[in-house]
Structure P
Amino acid sequence: MGRQFLILLSVFCLSVFNSFSRENNPDDILRLNVNRDGQAEVTIPAASVKSFEELTSNVSILSVRDNMVHLSLSKLTVEWFISKKYDYKIVERISPKSLTSSCSLSQAMLWDSYPTYSQYDSIMQSFALNYPSLCRLDTIGTSVNGKLVLALKISANPAISENEPRVFYTSTMHGDETGGYILMLHLADYLLKNYNTSSRVRNLVDNLEIWINPLANPDGTYGTGNSITSPIRYNANGYDLNRNFPDPFTPNTVKQKETLDMISFLRKHKFSLSANFHSGNEVVNYPWDRWSSRIHADDTWFNSISRAYADTAHVYGGAAYMNFKDNGVTRGALWYVVWGGRQDFVTWELEGREVTIELDDQYITPPAQLSLLWQNNWHSLLGYLENALYGIHGIVSDVNTHKAVPARVYISGHDKDSSQVYSDSNTGSFVRFLSPGSWNLTFTSAGYQPLLINNVIVTAGQRTDLTVNMLPLVSGLKSTESDRLVKLYPNPAENKIDALLNDLLTGNINIRIINQSGQILSDYDTEITGGIPLLIDIKYLSAGVYTIVFTDKLTAKTYHGRFVVIR
């Protein structure tokens with residue numbers, strides 16, 4: 001009897017020990033946290049990271065500070081991380097469940113509380129309804145759960161597309177980084193209310209197309225509900241949307257619905273200047289994020305506009321605000337490398353200029369501090385928009401017909417890594433942001449003689465206007481009606497072209513690319529949406545002139561255009 005008792009006692013103790021061991025196993029605790037909250041934050045010593053490229057390509061790095069790497073893990077990445085057997089610590093975040101929603105629309109529009117999703121939708125609609133001469137509401141797309149991703153266009157003539165620089169502010173693509181969400185709503189309200197009383201606001205609204213997207217990841221912020229209860233970084237499928245954009249070396253990045261919609265929106269509008277807003281640190285981060293060994297051709301200009309934002313924030317927020325890294329400024333990859341980030345996608349593929357602005361050390365700005373966040377940043381927000389008014393603003397046209405010419409604008413010995421810009425195929429306009437100095441610009445376009453304009457002067461805080469008249473080649477390509485209906489830009493091009501078919505074709509189409517010898521070099525089917533440019537990869541083509549043929553698979557209607565590849 002005594003022996004049986006001892007055996008039973010041993011089994012019981014072993015069972016309790018195993019249960020206790022499982023409950024205190026860090027890997028199991030990490031799994032439980034991710035399953036419960038949808039995410040978890042951990043830290044690992046920077047010295048223990050064998051390959052930052054392997055790390056950043058598999059999990060989301062939040063920050064590198066004090067010799068520690070801060071990581072966010074989702075259900076999609078937690079097992080990979082555990083398999084690497086890092087010595088890690090779990091970071092316990094303060095629960096955001098104490099966030100209470102605004103009790104009314106009027107309270108929400110005081111900008112010191114968080115709205116429900118339905119209140120947010122009503123706020124955006126009210127802007128367009130109350131200021132129809134200054135504001136239009138647009139939809140970028142929908143989230144995985146069907147919530148709207150909205151954008152406001154604020155301009156003196158919002159119903160039409162004017163020949164003005166387009167600028168874009170977007171926030172909260174990480175759903176639990178909420179301060180920028182309210183900051184963007186407050187900014188839209190400020191611009192609309194002060195148009196008639198502030199000369200500074202009027203100058204911005206009269207001379208720019210200002211687009212504001214306060215909430216890029218509504219599923220991350222609101223989940224499937226109407227209130228902010230347990231916001232997470234990721235979208236409904238568990239993907240980090242700021243690691244989901246294509247870049248030159250990761251072409252197979254999985255692109256979520258929110259990302260695909262945003263890419264279409266960005267390609268359609270071709271913003272000259274943009275910024276996306278985050279939280280978790282306080283710093284202005286500029287390209288490149290992707291490469292620590294490459295420096296953008298306009299690195300000096302990027303640093304100067306970032307410095308101006310941070311320094312203005314110091315004036316109104318105090319020296320303790322926005323002082324991370326180099327007193328509030330960093331080139332991205334010098335902090336940590338990011339693959340698939342939106343900032344680099346816009347700057348590399350779309351030849352735009354975008355920075356990432358981290359607004360708050362806290363991911364979720366407490367409601368009581370939202371007014372302070374506004375006071376710290378609103379002067380900087382206006383100043384950043386004003387950058388789009390400076391630099392070289394030009395019009396490229398045919399010297400004989402005065403029609404717009406889509407041209408490549410290139411600075412020899414300076415431009416690299418897609419830093420060149422292109423004039424608009426419909427208006428011939430272009431904007432080139434540059435540091436103060438004297439610059440030599442080369443203009444090239446299919447069917448035209450190259451044109452070099454020397455000694456174009458750029459002055460800090462001023463606009464330089466430039467009229468460019470291009471001379472057609474005597475034996476150049478002859479234009480056809482089909483050529484005029486199909487807009488291809490940039491043209492000439494190096495790696496890619498955008499094709500805008502002006503609603504001629506939609507749905508399933510066939511694309512063929514033919515060289516001057518009549519050889520078909522590419523033949524494939526794809527889907528196209530009317531009004532949205534179609535990106536065409538031409539990296540594999542050698543220098544020369546090519547014809548591209550678009551055929552509607554349903555009606556057999558065919559349109560063609562011609563483009564030039566330069567190497």
Structure Q
Amino acid sequence: MFRIRRIHDDVLPVNQDAIRQVQEILASHFTAVRPEEIAQLAEKLRNPFKQRFRTILSVADNGRSRVLGFALVMHEPVLGFCYLDFLASARGWTSRGIGGSLYQRVRAEARALGAKGLFFECLPDEPGQCDAALLAENAARLRFYEHFGVRPVVGTAYQTPVHPDDRCLPFLMYDDLDRGQPLRPEFARNAVRAILERKYGHLCSPEYVNAVVASFRDDPVRLREPRYVRQPKPREPVAADLVDPIPLVINEKHDIHHVRDRGYVEAPVRIKAILSAIDPTGLFRREPPRSYPEKHVKAVHDGDFVEYLRRACAGVPAGKSLYPYVFPIRNGARPPKELSVRAGYYCIDTFTPLNSNAYLAAQRAVDCALTAADAIVAGHHVAYALVRPPGHHAERRAFGGFCYFNNAAVAAQYLCRLGRIAVLDVDYHHGNGQQDVFYHRDEVLTVSIHGHPNFAYPYFSGFKDERGTGAGEGFNHNFPLPEKVDGSAYRKTLERALRIVAQFRPTVLIVALGLDTAKSDPTGTWSLAAKDFEANGRMIGALDLPTLVVQEGGYRTRTLGINARCFFQGLVEGARSR
């Protein structure tokens with residue numbers, strides 16, 4: 001078994017290792033490729049238009065970081081074509097279906113990019129044009145591509161030698177990507193000029209390029225008659241062809257935390273509403289949560305707070321809820337002895353209860369966030385922890401706002417070993433938890449867009465002048481907004497927030513995804529619609545960062561699912577467009 005995933009950059013260690021393996025395959029399979037071109041692969045991914053082509057690298061691996069094959073595509077968005085530069089399997093894996101799967105992925109990617117056609121080169125199968133020892137291998141390759149309806153261009157000077165002694169000159173292959181449209185000469189001339197000048201400019205003189213380009217005179221450009229396959233039947237792409245499946249991590253027993261008290265909107269139906277809308281998209285693959293040691297929670301939350309939650313929840317009778325009702329002055333030396341009274345010592349409001357399952361559910365939500373974080377470490381570009389209870393209001397030693405442990409903050413701390421982490425909170429309410437945890441630190445950037453604390457929970461934090469302190473000064477950014485905000489106004493603020501994230505250059509972006517910015521949400525006052533969530537997702541995806549999405553608020557179940565679906569569709573499209 002193998003998976004296919006796109007390598008966006010060389011930031012994560014797993015991607016650095018994959019690029020190194022691709023370079024080794026390149027060096028061993030394609031001896032004519034210049035060493036400096038192989039060495040520039042990572043730079044091409046970081047700077048996609050350095051050659052005036054956007055470089056797209058997809059690898060097939062065994063799920064344990066071993067690269068079994070790869071495809072390297074150059075995309076020309078202005079002229080509207082793709083060029084398959086290399087497609088190869090590792091030694092010993094050439095007959096395992098990897099090449100076919102990678103080519104299907106390339107075709108699906110090209111279609112998704114709006115390409116009008118896909119070009120590449122194949123060595124000839126004509127006797128006399130190439131060494132006899134290579135003819136059988138060349139024929140097998142051309143037979144493979146004919147299964148997809150791809151044939152060589154004929155009747156042009158593309159095979160003209162650059163030097164008189166050049167031999168075994170490649171065919172130019174054309175794949176119409178099932179569009180059913182003939183290859184027009186103007187389109188072909190523009191594409192061929194771009195290929196020769198940008199990829200082979202070190203070999204081809206301007207006179208040579210002009211002569212080859214001018215030879216594309218037939219309308220339509222002729223393709224060789226099928227030689228090996230009479231009725232090609234390309235497979236129609238499925239959603240998984242277009243994007244790496246997003247690991248979706250959910251605690252299947254999240255409903256053990258079900259507070260049935262009147263007005264408590266953080267209910268299990270929220271998860272059901274989201275799943276019913278995102279499952280049919282085919283964008284996600286379920287990933288069971290793993291268990292992680294409590295040390296990861298205590299790396300973010302004070303130990304006495306964690307121990308209190310454990311003991312207090314264990315002491316609440318089943319089916320009952322304990323609400324904070326006394327808020328004593330926080331004397332660290334003399335906290336209240338009664339656990340029921342001490343709830344107010346650790347809580348920031350009167351509507352977040354403790355019950356027998358709150359600790360267990362919160363602990364499992366952290367497990368989900370860390371499992372999704374490990375999916376990012378393993379090379380997935382996007383992962384989704386669909387958790388409840390949420391976490392972004394949980395501070396180092398306080399719970400509240402339906403939150404007990406800060407899932408996003410625990411994941412950020414866990415991922416710090418990779419480099420700098422940015423947390424972007426797009427919930428309607430201020431992400432006071434992340435701010436409190438990382439306020440003194442500079443390796444985690446915290447950014448929150450939320451209702452102004454003059455009218456919105458949690459009221460005591462989220463002001464614009466809260467910028468961090470000590471080493472963390474300048475690494476906390478709040479964008480408090482007025483009571484009435486529509487999608488257009490929100491995007492203007494989101495654009496400012498994303499500029500800050502981009503300037504920080506994080507290794508990983510964590511999005512605390514609140515969907516309570518939606519119109520008619522019972523806890524908010526803004527009016528974002530499904531199209532706005534899609535646009536927001538597209539803007540975030542365009543950062544092209546490894547992105548961990550952790551679910552926070554969102555309580556209007558009638559629109560919760562479609563808003564989540566549109567956000568992720570935008571997120572994927574934004575990343576694909578880069």
Structure R
Amino acid sequence: MNFGMVVPKYVNKGEPYQFYTGLAIVSACMKQHNYNVFCLNPNHYDGTITQQLMNFITNNKIDVICTGGMSGNYNEICDVLKISKKFKSDIITIVGGTIITSNPNITLSNMKYIDYGVIGEAEETIIELANTIINKQDVSSIKGIAYFVSETKYIITPDRIPISNLDTIPFPDYEGFEYDKYMKLFYSNDNVFFSVIDEERRFGNIMSSRSCPFACTFCYHHHLSKYRQRSLDNVFQEIDYLVNKYNINILGIADDLFSYNKKRMYEFASRIKKYNIKWYTSLRVSDVDKEVLKTLKDSGLFGVGYGIESINDNILKSMKKHITKTQIEKALKLTYEAKISMLGNIILGDPEETEETVKKSIDWLIAHPEYSIHLVMIKTYPQAHIYKYALSKGLIKDEFKYMVDGFPLVNLTKMSDKKYKEISIYAENFLEEKQHLLNGEIIKSDITSKTENGKNIFTVNIKCPRCNTISEYKNRIQSSFLPNCAVICKNCYVRVSVENIKLYSHNYSFYDKIISFFVKYARQRVNKNKCIRFAYYIIQTLKKHKIISISNKYV
């Protein structure tokens with residue numbers, strides 16, 4: 001039988017998206033066991049998902065479609081299943097990922113055109129299931145799956161124990177899902193982390209561990225999952241592969257928690273230093289000190305993501321973060337002094353949130369733009385502790401509709417719905433307008449070339465407000481609908497914000513097109529308020545810069 005591994009279509013060709021490592025590993029497992037496997041990544045091509053799938057199924061004589069993803073991608077995953085079944089009625093469909101694992105009953109009860117669901121880690125399960133399907137055997141003894149016994153009735157088998165030795169799992173099927181095309185998206189699209197590299201940015205992203213030993217209330221982990229780490233020998237075999245095959249010069253460690261084992265972290269730093277590449281990861285504020293940061297920076301670390309979430313100790317306790325405001329401020333100060341770029345969020349909306357705690361958070365953020373911390377609202381995802389809380393309080397009345405709608409914000413707090421909405425709008429504006437960043441000064445801005453998809457690319461000189469260094473950014477900053485964009489100073493690695501209107505001072509006609517775009521969609525009532533807000537901002541900024549001809553056109 002021929003198995004088709006299909007990534008859902010998240011974006012149009014040329015737009016950035018998150019590479020789906022899970023399906024790529026499943027593909028590698030099946031190829032390792034000599035199954036006939038074909039891959040389709042429709043995000044890299046023009047054309048509808050319908051046409052791409054029909055051609056893929058026909059050309060490769062596909063018998064089984066395997067797909068999956070996160071719960072937020074319900075509609076995209078359904079498209080793959082629906083199109084496949086309608087085009088070839090006897091095709092077998094298998095779905096995995098958190099969309100099945102986190103809420104199997106809701107998904108299975110509503111997702112049409114699905115034959116089998118894989119619950120939990122799929123690497124061992126898919127091999128058993130594939131073999132059973134090929135040999136037309138009974139699947140009831142396979143652990144970690146769901147299957148239908150009639151059109152509406154399904155059975156969920158007992159859980160499969162998570163894989164203890166991660167070194168037994170093959171590296172993702174990078175070639176199958178065209179990782180070379182994926183990397184080019186990060187070269188041609190705006191990504192602030194990559195502004196530290198002038199030449200073509202070649203990005204590799206790996207996971208050196210799975211799960212997390214902590215249980216924050218807003219985060220979902222499969223109930224059987226436990227924290228496990230790959231051996232560093234195995235990790236560096238994959239790094240060697242990425243360096244030799246794709247010539248990567250930036251490495252992301254995508255672990256939920258990289259700093260849990262300090263000895264392992266130091267050994268990683270010692271070994272990665274020899275590669276002379278830049279890398280970044282996520283650390284826990286309670287795990288860093290001067291020595292740790294110096295050692296990691298000397299090895300090439302340029303960016304750190306911190307799980308901050310709040311600067312109110314009572315909120316941190318409610319979230320079960322097991323950290324304090326004092327630890328957060330100490331870690332951020334040390335990281336800033338070490339000249340390492342930072343990422344992190346203040347998340348508003350915990351059940352213990354009040355107007356007073358919100359004010360403390362916002363006041364703290366405004367006082368510390370040097371730390372580059374975002375302001376966002378808490379999201380309520382299936383089977384996280386706050387999700388169960390929302391269900392118990394009747395705040396989520398229809399789980400299926402809530403998933404299909406993309407998990408809209410839910411007021412879990414002690415505030416009124418009116419005040420909660422005001423704060424959520426403020427948080428959105430705060431992020432979009434880059435109010436969490438220091439302001440940089442544009443010294444020079446010139447068009448130099450065009451990307452493959454025709455967007456303008458610039459060479460820009462920007463002065464850092466912290467160290468006064470003027471850094472040049474080549475092939476880095478693109479036309480953007482947002483009021484501001486961000487870059488990282490190449491000397492002190494602080495993030496700075498610059499106004500797009502000033503950035504494109506030589507190309508004001510671009511803003512004529514942008515305002516027209518927003519006006520069009522506002523009239524169609526598509527994200528009306530956001531469109532009006534962006535258009536208004538651009539018009540006012542054009543007026544300030546005395547570009548009257550364009551601004552008057554839309555007043």
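Out of P, Q, R, which one gives 1.03 for Rg/Rh (Cα atoms, Kirkwood Rh) as computed from the coordinates?
That value comes from structure P.
Can you spot which of P, Q, R the value 52 was calculated from, given it is percent of Cα pairs over 33 Å apart, for residues 151-390 alone?
Derived from Q, not from the others.
Using the calculated result 0.05 for FRET efficiency 1/(1 + (r/R0)^6) of positions 103 and 343 (r between Cβ atoms, R0 = 35 Å, to 0.05), pick out the matching structure from P, Q, R.
Clearly, the read-out refers to Q.
None of the figures in this text is laboratory data; all of them are computed from the coordinates on show. Predicted model only: the values in this text are computed from it and were never measured. Cβ atoms are built from the backbone, for glycine too; each structure is taken alone.
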